Every structure is written in C-alpha cells, then in structure tokens.
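The structures considered in this document are given below.
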Structure 1
Amino acid sequence: MNRVSPRLIIPQYVGTLTWALILGGGAAYACVRWGKWWLIALGIVVALTVWNLVLIPLRVRAMGWLETEDELILANGRVWRSMTVVPYGRIQFVDVTSGPIERAAGLKSLVVNTASTTSVSSLPGIEAGEADALRDRLAEKARERMSGL
C-alpha cells in the first residue's frame, strides 16, 4: 500500500485551527455579549479541536492507495476503515487538485470519477509529482479498459 505524505498533517491542522478560531471566536463573543452560558459552547469547541488535532496524524497514517492489475484501491480511516475499489474500466476521468495550503506543502489531491453518479473517490495528500504520474497512469489504464468494451 502506498501511503500519502505525512506533510498532509500541516493542511489538516491549518483547516482545523481555522474553523476552531472562527467558532471559538463566535462563542467567546457570544459569552461576552449574552452571558456565561456560552462558555459551554466555547468548551465544546476547544474539546473537539483538541480531539481532532490528536486524531489528524492517525488519519493521515491510515490513508493510502494501491494499484493492482485491474483496479485502484483507496484506503482511509483508522476506526471506521474504508477501502474503496475502483475498477479501471469504470473510471471516466481523474482530477488532480490542490488548494493554496496543499500547494505550499507540495501536495495534491487525487479525485477519481466513475460512471456511477454517487461514486467519487478522493485521496488527499499525494506528493505533487506522484499525483500527476498517478493521474496519467490511471487515465491510460482507463482508456485501455474502455477500448475493450
């Protein structure tokens, strides 16, 4: 199994802390403006943020992908383990995207779209060069399998 880059922890931390500041700031403002009961909301935001910051490295270590002869296998999750199998013949197109924080860390996200309307498989945190090479390999394998149908 190929693992995602451990540098994915940085964008995950930035996203979590950004939301924590927004929600925590709102709860702190509400506490000052409308009363001490809002300290409960602030405490919940702090507790959930700390919990999420502890779990992020564990989640990142559980993410990966495997290319077999006939399919792509995407894995994620530590507690609720998810293994998605995408046959190459079902792939319609492959996207590689990166936001500003991912770009700064040298990472990209792979998004595999299939013929199913409900199936979009994504995997964040792949090294930029590897993500582009993986996209090209998947597109080539998808073309080969589709031409045989």
Structure 2
Amino acid sequence: MDTVQEILTRARTRTPGQPYEGAVTPQEAWQLIQADPRVKLVDVRTTAEREWVGRPAVPGSQHIEVEWNTWPGGTQNPLFKQHLAEAAQRDDILLFLCRSGVRSRSGAAAAREAGFPHAFDILDGFEGPKDSEGHRKTVSGWCKEGLPWKGA
C-alpha cells in the first residue's frame, strides 16, 4: 500500500493547471481515509442524491456533506464555502466527491479559493459515468470499485 505522501504526490500530477491541488482515484481516496484522520471526504451531492442513492461508508468524523447545488432547484449553494468552513479545518486534506466527478472539481476549486490548500477531486465520483445503456455504477467510480457504501 502506498503512503499518504506517495498518493498525494501522484494526485498532484493528474491535474496540472487546475485550481485545486490534484485528483485521486476512488481506491486512493479510500487508502487516504484509512491512513490519516486529517483526510475528510466531502460529499457535494444533494441531500436527495445521498438519501436516494447512498453514501460512502466513511467514519463520521471523516465524512462531510455540503451540497454544491441545492435541492430542489439545482441552483448553486450560496453558502457552500461557509458550510465547508464550519465542517473542516484549514489543514485537513479534503477529497471532494459527487456523482460522476464534475461538481467535485468545482467544489475543490471553491475550497482552494476559500483558503483550504489541500483540496482534491475524487475521479469518477460515487457512481461514475453512464455506460452504453445509460446506467451508472458499471464503468467506474466509488461503487464500481467495490468500496464500502451504505444504500439509501
């Protein structure tokens, strides 16, 4: 198993020029969570998505839920940075997760902008992209990788 520093060093090479520190695979995210209590998974999906689809089975102290978009309506959460600041410490290693890896990049960028230097995207998100039949959880992502999660 790689060390925390090895994973983070590799993650930094995946996203050159992006406004966040790097990107980890779901497997790397799980390794980091297990290895260091300063690592926090920040689930930026809506509350509805978490309730209907499920959540990563991450220890409570390492699991932060802050909607990037609000439900209902889908508008950007104007309190995102405030809620993140209430839930995380500036020196935490923050791993942002959404459904397929799009909103998580925006969340990681906003976190950096808000003064959180260690903001990383989790590639492919919780469910991953759609397959040829339009289904998720079959191509890549947290669930496809067989990482622990709790159903709705």
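Every read-out reported here was derived from the displayed coordinates using simple, explicitly stated rules and does not represent laboratory data. From a predicted model like this one, the values you see are computed outputs, not experimental measurements. Cβ atoms are built from the backbone, for glycine too; each structure is taken alone.
Listed values, structure above:
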quantity: Structure (1, 2) behind the derived value -17000 of helix-only ellipticity at 222 nm (-39500 (n - 2.57) for each DSSP H run of 4 or more, over all residues; to 500); calculated: 1
quantity: Structure responsible for 22, with relative contact order in percent (Cα under 8 Å, 6 or more apart) calculated and labels 1, 2 on offer; calculated: 1
quantity: Comparison of 1, 2 - label where volume of the Cα convex hull per residue in Å³, for residues 39-126 alone is highest; calculated: 1
quantity: Identity of the structure behind 0.20 (criterion: FRET efficiency 1/(1 + (r/R0)^6) of positions 87 and 103 (r between Cβ atoms, R0 = 25 Å, to 0.05), calculated), options 1, 2; calculated: 1
quantity: Label whose coordinates, when volume of the Cα convex hull per residue in Å³ is calculated, return 123 (choices 1, 2); calculated: 1
